[in-house]
Structure P
């Protein structure tokens with residue numbers, strides 16, 4: 001495997017791990033487990049926000 005490919009895989013795996021942690025946090029916070037009580041149209045924004053916060057937290 002080339003070094004470029006290895007670098008791309010590391011970056012992708014880092015992002016994937018951050019997203020998996022964000023989903024885990026949502027489940028632990030009972031947001032996904034008990035059901036989302038907000039507007040259905042806001043779910044993508046909520047998930048995007050939590051994912052971005054988790055990615056930022058993982059980099060710090």
Structure Q
């Protein structure tokens with residue numbers, strides 16, 4: 001089994017649901033942009049934490 005780095009699929013789905021896929025509403029570019037910014041920031045933070053853990057292991 002391969003280790004996944006960054007945020008997990010459940011977190012990605014939560015962000016997409018919160019910012020992009022709101023039912024009954026139309027998606028606008030601004031909301032898409034907000035969701036992508038959150039996704040990138042949270043993923044970067046998770047990647048940094050994963051890298052720190054890998055460094056500790058060595």
- Item | Source structure (of P, Q) for FRET efficiency 1/(1 + (r/R0)^6) of positions 13 and 37 (r between Cβ atoms, R0 = 30 Å, to 0.05), computed value 0.35 | P
- Task: Using distance in nm of label points 7 Å out along Cα→Cβ at positions 5 and 29 as the calculated read-out, with 3.3 as its value, let me know the right label among P, Q.
- Result: Q
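No lab work stands behind these numbers, since they all come straight from the coordinates. Note that the structure is predicted; figures quoted are calculated from it, not measured. Cβ atoms are built from the backbone, for glycine too; each structure is taken alone.
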